[in-house]
1. If FRET efficiency 1/(1 + (r/R0)^6) of positions 92 and 228 (r between Cβ atoms, R0 = 25 Å, to 0.05) is computed to be 0.10, which of 1, 2, 3 is the source?
2. Taking distance in nm of label points 7 Å out along Cα→Cβ at positions 172 and 260 from the coordinates of each of 1, 2, 3, which one would give 4.5?
3. Name the one structure among 1, 2, 3 that Cα extents along the principal axes in Å of 55, 51, 46 was derived from.
4. Can you tell which of 1, 2, 3 yields 23.5 when mean count of other Cβ atoms within 10 Å over residues 100-107 is derived from it?
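Throughout, read-outs are computed from the coordinates displayed, never taken from laboratory work. The model shown is predicted, which means the values in this text are computed figures rather than measured ones. Cβ atoms are built from the backbone, for glycine too; each structure is taken alone.
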Structure 1
Amino acid sequence: MPAPDERLRAERVHSHAVVDRLATPLAAVERMFALQAQDLPAALWAVGSRTGGSDVADVRALIDSGSVVRSWPMRGTLHLLPAGDLAWILGLTADRVLRSGSAVYAREGIDDHVIGRAAASAEAALEGGRSLSRAEMHDVWTTAGIDVSGQRGYHLIVILSLRGLLCWGPLEGRAQRLVLSREWTPPSTRRQLDGDAALGEFFTRYLAGHAPASLADFAWWTGLTLGHARRALAEARHRVEQLSHRDVELWRLRDVAPPPETTSGVLALAAFDEYFLGYRDRSLVCDPAHAAAVIPGGNGVFQPVIVRGGRVIGTWARSGTPSAPTVTARPFTTLAARDRRALARDIRRWADFHGTTATLEENA
């Protein structure tokens, strides 16, 4: 019989759809509910790695369609999520994020008067379905007499996105253009949830793509408090079930087909991938002794990870040109020949997704 840890990792692999992949990029985003996306190319692969038969153009087209939106729904960090869910999530999370940044905003001289002027000029520049690059938005604000030096322009974009005015819209190369949220995701497409009903939905949607997970994991992921997490559990209690692991209460959705008891294969997952990042406690999938290799220097920059049997066993990096990339594997221990072959297959899948051919090297 497999060990409990193996069963739990197999269940997480199943929840994340990185082996039992989904039919479309939209289905992958809906399963995960929100994927961290400050690194846009990594986020495209995070979706692609969960989708069977898609390529990068399919995921880019999904974003350009407006069905999936990139914004700051939680933790002050960019995520990809279904567009219809952005507004109600901001209703739960935005005030906390704005309060956490208030000291920085005050130090930068960003007050309600400045924010109001920035909102008015942004709205005038964007209404009617127009879009602007970040630099173009800064030019609009500069013309309006608003100082965007240093990080002020960035902070204003985040603040107006948290307030529901702006979001990122169509792609432009490796970047996106800003749009009015009410035009990009019109009210008729938005789900209407608030209060405890919204918290319960938040919890069950998190579990759909991350289970099994604890309340502390959920609270960390959302940026909400444990009190909020307990309210979410109370609201969703009839939709979830409890299991225990090393004296920690974990939760999963009820009435979900059981996953295999073990998982095999070697995967090359994206930088900032939810499989590693999406939990407060990551020890189930990564030996704490190796966690620093995934987040070197604790700088918040999560490396792409190599996963075998649900366990993070190394990192990888790409170099070279888009048309002829080199992928360097950095396993924590030397890979067995069969694992090198399995990793090479998944790197080929990554390369196919990007329409290129990659050379794989190992740097133990």
Structure 2
Amino acid sequence: MAQKILQTGLSAGMSAVSGFHSSKPHKISEDYDGLQHVLPDSFKPSLESRYTLRGRNGQDVHVPLISWGAWSWGDTSTFHWSDDELPALRQAWQRCIETGMTFVDTAQVYGSGKSEEILGDLINNHSSGIDRSKIFVQTKWLPNVTDQATNALHPVDAPVKELRNTLDRMRLQYVDSYMVHGPIHLSSIKQVAKGLAKCVEDGMTKAVGVANYSVDDMLKMKEALAEYGIPLATNQCEFSILRRLPETEGMLEACRKNDIVFQAYSSIAQGRLSGKYDIDNPPPKEYRFSSYDMKHVQPAIDELRLLGQKYGVSAASVAINWVICKGALPVVGMRKESQAQEDIAALGWRLTNEEIAKLDSLGFEGKTTKLWQQG
């Protein structure tokens, strides 16, 4: 049921550029300097590079530069998941373990809990017995629409209760990062912060964060968590060449100043920047993030392919490298080994400032929605 509600929301305008919004993209002013956000030339992303998600009293979590997005795992509404895909996913997971790329982003609503179950099975049933401390699990709380009593009468307990359910589904003792999925909770930010703090105090998560929050609400959550001695570790919003709003609205800068890791979901715009789709072969209509007509996206795809030829990687790898160079942690979908290899190929090299600027010129600003995606 939860995934059906999520997909209905996406269809109604939860995506930044679909539904209530025009499908015609908005260019950023040529005067805007996107290079101000680029990491120093001395930084070269690698398999060994790590971001730090800050925890209470220095109990930090050091995660790889890429997170595997598990929205598709078990999701039949948007990604038409079939359990026949499990063998391919297990093979991909083996590749991730071999390379140390074991940071997975899921959510309670993905597949109505099945995504979390699948991830739990991958962790618990792996034959090599990999140390749990080397796997990084991130999940997200969305108020349970079927349990409004808890949401309304016990707002502090709502995220706590749902995280307990998550841990039962995954057969784990804790997650590494627990996030608020979006700014749609009836409870106040202070109430949610108190609930997140309880999750930390009870040992159910090491770090906490938010997703789809605006800069202002993100900083309010940071202040509310500080009352319990807990840092706000991360904010996750849509960010790619096709949606650069987190740059122009000041999100990237605010995250840096406040030691908050900015995570970028839909880093390749649900495949639009992968080179897989073009004008004659558009992505499925269910892929609603950055859902512009492909004729507007084609110039960026052409440039990504050219740069891919230069660096010996795919267009998707170049698009992910662009995100990393901007100082963001990309969250990318992964269902099979070839996708994992393609995404990992975004590491070990970096675009030049001139190449980044060229891609900037072919991108768009993007929009927000009051209901869901504020940041």
Structure 3
Amino acid sequence: MASFLTPGRRLFAKAALAGAAAPLLAAVPVSAAAPGLRLPAPQGPYAVGATTLHLLDRSRNDPWEPRIGVRELMVTVLRPVAPGRGFPRAPQLTPGAAALFTEIGPLMHPQLPVAGVDWAATLTHARTGAPPLPGRRPVLLYSPGGGDARTMGVSLAVDLASYGWTVLTVDHPGDASEVEFPDERPGRERVRPTALQGPPDAAAFRTMIDTRVADLRFVLDALGLDRVGVYGHSAGGTAAAQALHEDRRIAAAANLEGYLDQMDGELLPVARQGTDRPLLLVGTDGFRNARLDRSWAALLAHAGPVARRQLDDAAHWVFTDYAALVPQLHRAGLMTAAGRAAMVGRADPRVTVPAVRDLVRSFFARHLPM
């Protein structure tokens, strides 16, 4: 039976982080006018509301900053709500998070402009304060890519919620670019920056994946969830697949271009042993490489409900909000054509955004229907 939620100073990354394939590109002039960045609207029949949760796992310490003393998570709950006026659209980034992302984003993704963008101005299509629709709805969890925050995966999550799922986007503080908490505490500021300073080594990558799997399982514990779906991008996709292997409460998972091995080549248990529950692997031609092929082929060699799909003329961050935002920055003269291609590919977002949405939605519609 599916789980349902009932209504109710700083360190900066020096290069692209886990999963980054593009080299450092030439700087783009920053004198162009800042565009009003827009996220694509959801296509489902329901209006969507957003609520934020601050969860504390007192059984674990933070692996990146032991002075904190506990493992903290920030989670956004997106779910169908009653339509109506007077409920403001939630921003993609709060002012505090946007201020830090303005500094840290171009260091993590060198193709992004170093100035000229008001990252706090972009609004999501989720409303704050709107009452949830009555009824029980299946739950999906989202884990973002290594070095990315949950806020850069909001468009796909809102679209899924507009079709009836309750979607929980989960931040993984410490490797996420920035995470804003309700307040400060010993060991961290209110807006916590990433602890990574460049591509992770093998030990850091293990910590990332182990921590993310534990984070996802803790969310299930804290909210009393069972029979859920999980999807994730890059390191989040790796964690989604491995969490499926480790936790029977996860009924199906989608891995959006995450490796299924460690950096030293050791296959993850899910790749070595296979899975008896549905797992979707989705990649791009722009990121496909020998390591990804090897680790995915190991899983596909097992009998089991695993499917592989590929998007062409696309690149690694096409699974995130960058699919829609990067082409707008390119049109505004704030990014080069090469920078756009390196991040999301050359395909039109009017093609790639619906393609990603359709793949993920149709997968969970089969395995975690309403």
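1. 2
2. 1
3. Label of the originating structure: 3.
4. Going label by label, the one that fits is 2.
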